[in-house]
Structures are given as C-alpha cells and as structure tokens.
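What follows is a set of structures to go through.
No lab work stands behind these numbers, since they all come straight from the coordinates. No experiment lies behind these values; they were computed from the predicted model shown. Cβ atoms are built from the backbone, for glycine too; each structure is taken alone.
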Structure I
Amino acid sequence: MGEAQALAAREPSESEIRLVIGASSAGTIFEWYDFFIYGTLAGLIGAAFFPSDNATLEVLLVWAGFAVGFGFRPLGAILFGFLGDRLGRKYTFLVTVTLMGIATAGVGLVPTADSIGIAAPIVVLFLRILQGLALGGEYGGAAVYVAEHAPPEKRGFYTSFIQASVVGGFVLSIVVVLACQLLIPPEAFKAWGWRLPFLLSLILLGISLWMRLKLSESPVFQAMKEAGEMAGNPFIESFTYPGNKKRIFVALFGITGVLTTIWYTAFFSGMSFLKGPMRMDDQVVNLVLLVSGLVAMSFYVFVGRWSDRVGRKKPIIVGALASLVLLFPIFWGLGTLANPGLRQAAAEAPVAVVGTQCSFDAFAEEQATACGRLLQDLTALGVPYTVAASTSADGESVAITVGTERFDLAVTQPQGQRAAVQSYLEARGYSFAKQVPPFVNIIGIVALLLALGLLSALTYGSVAALLSEMFPPQIRYSSMSIPYHIGAGYLGGFLPLIATYIVASTGDVYAGLWYTWAVVAFGAVVAWWGLPDGPPEDFADD
C-alpha cells in the first residue's frame, strides 16, 4: 500500500492533526530548549566548569562542550533511527525527549570546577553527549511523524511548525533566562541562579510526555507493519537502497549543510558577536533576540506553506544565494549599529602589533611569547588588529602602534599588561564598557536579525517535508536522520568553535563568517544539482 493510500485509509481528523502538530512541536520546543540553554548561558557555563586565565580559551572550551553534544547526534540518529523504523515513530521520540530532559537537569546539578576540579567538566561533557544522542533521534521522529500524518498538498505547511519549533526552543531559553534574571539578584544568579533554567527541564519533560502519550502511531508506519514491509536493518538498507547514496549526499551537503550553518550563524553567532566583541549589554541582546526570534518563527511557517505551491527546491536555492550576498553586509551593519564608537575608533585609530614571534595559540593556557600574550589581550578585548612586520631594530620589544604613535610594552613584566593596553586604547577613543545603543539603533539591529531569520527560514522551513519525501518509508527515519545529524552535528555544531578560533587567530571579528560562506556556497551547488524541480511529490524510486 502506497503512502497516499495508507493515509487515505486512516485519514486523521482535524482535531487529531492539531494534536499531532501541537504535541510534536511542543516536544521539539522543549527538547531544543534543553539543548540551547547551554549556549544561552555560555558565559556562566565557562566560569563554572571551564575556568581559565585565557579568556579566549575559556570561550573555546565552552563552545567545544557545545560541539561535543552535536558530535554525538549522528550516533543518536543511527540508534534511534533504527528503533524508529523498526518499532515505530511514537515510542522512539518518547524515549528521546525523556533522555534529553534528564540529561539537561543533570547539568544544573553538577558542582563547579572550583568544588570538584576536573570531574566537573568531564561530567558536563558526558551529559552533553547524552543530550546529543537524544537530539539525534528527536528531529527525525517529529518530522517523520508529522509528515506521515499530513496530506501531500499541506505537508510543507504542517511540517513547518517543527522547523519553527527549533527557533521556539531558542526563544524559550531566552525567556526563561530573562525571567530568572528578573527575579534573582545579579550576584545570586551568577552564583547559583543560572542552574534553575536547567532544572526547569524536568517540568517541561513532564508536559511533553503528557502530550505525546496521547498520540497514536503514524498511519504510514501502521500500514507498513500490517503489510509486512518493514526494513530488516534500516541502517544498512539506508546505504544499499537503490539511489539512496546520492540522496544522502544531497541531504547532507545540499540541504543540511546550508540550513545548519545559516541557522547557527543567524542565532548563535549573532548572539556571541553582539555580547562579545560588540560589547552590547547582555540583557539588551537577549531582548532583541527574543523579539526577532518570535517574529522569525512565522517566517518558517510561511516558507513551508509556500513550498507546497512552488516546490521544495526554490526556497532553499533562493535562501542560499541570498545568504552568500547578504551575510557579510548584515554583520557589518550589526557591528555599526551595536557599537558605533568601536567601529569609528577602529577606522580612525587602527591598531597594529609589532614584535617577534607574533603568533597566538587560542588553545594555550599561557602564550609562549610576549607578542602572543599581547594578541591574546587584544582578542579578549575584542579589538581588531593587524600584525606589522618587525625589523631588526625592534629586537625583542613588543609594541602597539595606533596611527603614528607607538606604545612599547615591558616584555619581562606581563602582569598588568592587559590593563595597561586597555588604558592606552581607551585614551585613544576605544570604549570597553557594555553598550546600550540608542533606540533607533536597536530597531535597526532587530531588522537585521530578522533578515538573518528570513535567510534561515528560506533554507529550513520546507526541509522536514523535503527529507520525508526524499526517502522510502520503510527506512525513512534512519535515512533522513543520518545525513541531517551529520550535517547539523559537525558542519553546524562546530560552527561557533571554528568561527571563534578563526576570529581569535586573525584578529578580525568578521573573519569567522567565511566558514559559513564556504559551506553554503558548496551546498548551493549540490542543491542546484541534486534537488528535484517542480511541485512536491511523494517518494518514488528514481
């Protein structure tokens, strides 16, 4: 029995469809909330579990912990994809949401590194691994479950709520953090209050389980089971089914590579860029991300509905090409609006570093050379710089030049160097205080974040429907989950870490965007070549 016939024979009522979409979307929001709360509280996570005298290393360790969770998503996709194709969609994503809720609450209970030493980051990383495994099974389960309940002409629209729910998890994490900061004094929040958003996941887990237990199994899965058309080994068959290798390649690079790098650049890179080198007030950043995220959720639904009419390929290609053109200008605009004084100071008083052995190891606890320590200080301060060629007359000296002025540093006395550098630069127009931009600038920042949200929606809004239509139903959970989570886990999950390292290594706060640009450029070529043209269709062998 084909999918259309199976759906017609067991066509769910309107109330059942609403329950399917509501329960699946709510569970997805809660599960992504659990995953994103780590990134939203990145600064406090670093101080609690990855303390370091090298501020850049501390940030990199936090994002490395973030990436570890993503790195295990493909394994979760294999494990839960196998279970989803063999045992059913419903019970598999009940397991994933339970595992995620328990692991997230565990992060809120881990003592700090000051209390238990190296055991603290080890336990946190283990819990991040559990979160990654759970998330590897969640998205495929929710997307397939909704897609297999949806009539073909509304599949993009119905599944777009799953895509919007990913943003909803990010928005919920910001709402909870803002609420806790409002109710808890700043010092108390820094000391222990940051743990509450993690512990709240237990309440969200209860709500999600209550909603999902009301659901029945997918009609397509039930029909396959009754007809005896189940896959023997979904993982192996995902790579041996005729034409599937090409489909997996396209799903990995042409779909997931594009959507995931744009998504994390729009939301996480946007957040860390504004809070970090642009020095915007943390609360203001959270508020602008909250507003832009809430509005942007509607974009995903619009794109999903649009794809039901024009096909799945067109929005993705449009979004990818637009991202290549607009990515750098949008971030230049964010920098100008968020901290115009820094942009002006960098233009009028550009910083150059003069010294020998001028290399900065972002992963070193302590830099090997005096010039390396200076680059570390400038990176921590968020000051763009260039490295000037030293001459023999410079000897072992290390200096900053601002315009025609030169400021020599004591090579043998690194203590207090950062304070001296900061004081020197402040006297020449640089400001390192937290910024609250004028209201009109904040409106402009929201508009630019919405532009990033639209680029993300174009490349993401129709993806659940597209991936469901690309693969045969008997191995669909595995076949769509594996490339999706390899792409999202490695190309997207490592983006904050890679982009931060590129910025730290070059001294250019915009240089990390080249990683996104390169992945999207390659993905756009693959999508153009590999995605089907024309209106959406149910799976059919090539």
Structure II
Amino acid sequence: MPTGSGKSLCYQLPAIVGEHLTLVVSPLIALMRDQVTQLRALGIEAGSLNSSNDADEFKRVMDAVRSRRMRLLYAAPERLSQPGTIAMLRDAGAVTLAIDEAHCVSQWGHDFRPEYLTLGSLRESLGAKQTVAFTATADTATRADVAARLFPRPPELFVGGFDRPNLRLAMTPKDGGRKQVLAFVAEHKGDSGIVYCSSRARTEDFAAALVKDGVRSLPYHAGLPKEVRDANQDAFVKEDSVVMVATVAFGMGIDKPDVRFVCHADLPKNIESYYQEIGRAGRDGLPADTLTLYGLDDIRLRRSQIEEGQAPDEQKRVERQRLNALVSLCEAPRCRRQTLLAYFGETTSPCGNCDLCQQGVETFDGTVDAQKLMSAMRRTGERFGTEHVLNIVMGTATDAIKQYRHDALPTFGVGANRSRNEWRSILRQIYAAGLVSLDVAGYGRWTITGAGAELLGGRARIDLRADLLVPKEKKARRTASSAPDASDADAELLDRLKQLRRSLASAAGVPAYVVFPDRTLIEMATHRPRNLDQLSAIHGVGQAKLARYGQAFLQALME
C-alpha cells in the first residue's frame, strides 16, 4: 500500500480492539520512537525495545509487557535475538507478529537488511497466531521473495495500489543545479521539505546555500557525529518550516506527515528508491510537490555503482533494469504517473498533476538526429565520450578533435542547428531507449547497441521529446479530492493556530503534528468552530485530543 494509506492501522487497530499484544518489527529506532509517541498521545499503551531507552522507560515497557497491558511493542530484529526475549514475549501472549518495511527481507529490495533474514525462524519461535508484513515499495520480484522468506506456505497477498494522487511529479535536466534547487525551495516558503543529494559534500554545500538564501536548513548524512544527526532530525520532525538536506541515509524512519516537498538534486539510485523517497512528502493526504534533477553524469554514476558493486550477476541485472526504468521515467514523453505506475503493473489515465500533463510535451521524429549522434560514434570507432561526440556533431574544433582529425569527418558539424543542451537531451533519450550504451567501467565511451544499429541502418525510427522547448501555460495543480485547500483558510488565523500548536508540542516534548496535523488546523481556520461540539466534528479531533487541547484551540479561534 502507498505511503500514508494506512498500513500501520492494519496492525494497530486489531491490537487495540482485541486487547492483545502485537510485536512490531521495525528497522529504525527513529521510526519506533515516532510511532510510540503518537500512540501514547492517543492514550494507547505502546513501547519499544531499543538501545535509546533510559532505565525508567525500560522499566515502564517491561512492567506493561509482563502485566499484559502492552498493546504494541516495537523492536528491531537484532534485539529479538537476545536470549530470553522471545520466551518473555511468548509468555506475555503475543498474538500477532507484524513486520514493517518488509522489503528489507528481500535481496531484491532496495533497502535489504541481512538481519531481517532471521524473521522466518523468529516467527516459528514466537508461535504467534498471525503474521503480517507491510511495505510501500515492492515490485513483483521483491514481493515473491518476501513471501518465500517469511511464510512456510503462500500467504494471502494484498496489493493496494501505488498511486499517490496528491503528489505532483516533475523531472527536469540539470541546468545550473544549485539555482534550480534554490528556486524550487523558494516556491515553498514556510514549508517543511527534504532535498536529497548524492554525496555528503553536496549535502553540506546545498544546506549552506539554502541558509544563505534565508531558509532554515539542516544537513544530514552518515559522516556527521551522531549527536548532530539526532539533533537535526529532531528539529526537522518537531518543528515547522525546516528543510532537511540529506543523503539517502535520512528518511526511512521519519513519520512526519506534513512534508510539503521532496527535491532530488541528483538522480536517485533506482525507480523503487525514487518512489519511496518522494513518498515521504504529503503523508497527510494534502497536496505536495516533488522535483527531480538529472543529467548524464548522474546516470553514469549510478551505472558505475551497480557494475562495481559486489552483488551477484543476477541482482546486477535487476538493478540495471530498475535504473533503466528510472531513466525512461525522466525522459518520458507522456504522463509521468502513467509511466511510473506502469512499472509497478498498474494503469491509469493522464493524471493532470505532473509537469508533462500540466505543461504539455512536444514530440518529434528524432530518427535523423539519433542517426547523426550514432554516426559520430561509429565513425570514431565507438571509443569516445559525451563531450567529444557532441563536439563532432556541433562542429566544435577542440584540440582533441584536431588531434584525431575528426574535423574531417562527414559528420562534423551536421548538428550545428541545435544547442549543446538539446543534443544532451537527445543523447539521454536514445540512451534511455536502449539505442546506445555507456561503458561505465572504462572512460565513458559510447557504443551502439543492436537496436541502435537497426535505426542507424534506416530499418527503425524513434520519436523524441522536444523537452518543453515551447512552454505552455500551466494548468491548476490537481489535489486529492478529499483534502482541504489551504487557500480557503484564513492565513492569519492559520498562522496563529500553528504558533499555538508549536507551543503545546514544545511543552509536551513531541513533534507538532502529534498535537494536530496540518489538515486539522486548515479545517479549523476554514470552518471556525465556536464550541467543543463543532470542534469535535473537525478532522483529526478525537475525544482524547478534544479533552487535552480543545479549550486552548477554541480560545485561539475566539480571539
């Protein structure tokens, strides 16, 4: 099921209604901590077994488990391997074993964790009556592998769909990447968001640039001291209007529903990683924005990482396919959501909520242009990289061109009618279409594939994108049909309610969204309830929160 669609509810609600213990296996302490905080704020007995617990918290958890008051106990798989833990949980009447982020079980999954391989035997030792496993990101190969590793016989399988209609999808070639990122973040002033970078150095560079631009921005990567990472993560989760600039080390354990945008300053690792990372935006169902920047250097880096990795050949083959699918999504000539969902085996009509639907995309017969590029490759022995090939086609007589006498080739200058950026786009597209191959193990030389030879020989054709050369007027962004629109709310009142939320959350030591999510505040500022009965009709205001926060928010509304 997609991120934010209710996977956690599938094991939380039965534990509460049935008044039994459910053991939840989770990969990250941050994820456990957030879930426990939210459940306890709702008056539900929950806890976790992890190394960050102090003595008082450990005693509270153990007392609740032994007295059978505990409803949801979170633990990492390595914690469960400690002597006596499983026996204790069995004695405490653990009825259900729930495995979160289940793609971690699979070697095909994008975030494989070896310690998850023990869960099959753990399931047997626990003797739970039911085992359930959940993920937002698993293609057919990953789902089959998870089922085989966790269950003694084929389990009941539910695929709830991959579409997140509230996310706007956009991808664009890099053209001064830092300026593009700064401009995108500037469009989201006051919002919480994530900017992903491919390296630690770029993470700190972009964070500093955003700070200089007046944005409250924090870096996050594995090279920072743990106390700095923890402090930055807590600030992002608990405060409004913080932009985290991070490597992919950040995000998997973050359950922050009001992230309004995700920007990839560099191409993600593969299509599954892309899907999971953009899924960290808009978990509250409200409109959220995504932007991915990409270039040939990104593609080359990702291919190098696959080829130089230690994975078996079969796994490398799968990873190549996943990267190819992502490159194809970048250069797609049609609705991005259609292309993305097609990878996961789903079909949909044009979404109206991606850059291609909103701005339109112009295609043209690119056969001759593709032949020009491949002719330059063929006539130079398929031994040269991107810039050299482009210099031949554009007629740029560099020292290297003169040295090899490539300015005498019939292909020299045949593409002078196009700009270098246009030729880069065409090269990316024929690469995505499988007409040419990039030798990542060597010096980035281009070679022609069998399909490319067919086109070069005039036995095939290709349609290419004009890459938005004629920008069209943007259409209004589509939003989730059930989500309220912040533009309908009183902006001054909404800001006042957010200040109150921040104050209450700070006093309680919890993230702001644990008090109330953005959607609740937007509905308050739109409908202006005048008493507790009217306030209880607002989305997200249950009896526990009405009793705890109702009077404070009514007072703010009256003022």
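When distance in nm of label points 7 Å out along Cα→Cβ at positions 104 and 280 is calculated for each of structures I, II, structure I comes out greatest.
I, II: which one has Cα Rg over 2.2 N^0.38 Å, as calculated, at 1.08? Among I, II, the structure yielding 1.08 for Cα Rg over 2.2 N^0.38 Å is II. Upon calculation of mean count of other Cβ atoms within 10 Å over residues 120-127 from the atomic coordinates, which of the structures I, II produces 18.2? Checking each candidate, the match is I. Largest in distance in nm of label points 7 Å out along Cα→Cβ at positions 136 and 520 among the labelled structures I, II is structure I.
Set I, II, criterion distance in nm of label points 7 Å out along Cα→Cβ at positions 272 and 408: the highest-scoring structure is II.
In this comparison of I, II, the computed figure -22000 for helix-only ellipticity at 222 nm (-39500 (n - 2.57) for each DSSP H run of 4 or more, over all residues; to 500) is attributed to I.
So mean count of other Cβ atoms within 10 Å over residues 304-311, computed for just one structure, reads 20.0; which one of I, II is that? Source structure for this number: I. Here the criterion is relative contact order in percent (Cα under 8 Å, 6 or more apart), and among I, II the highest value is seen for I.
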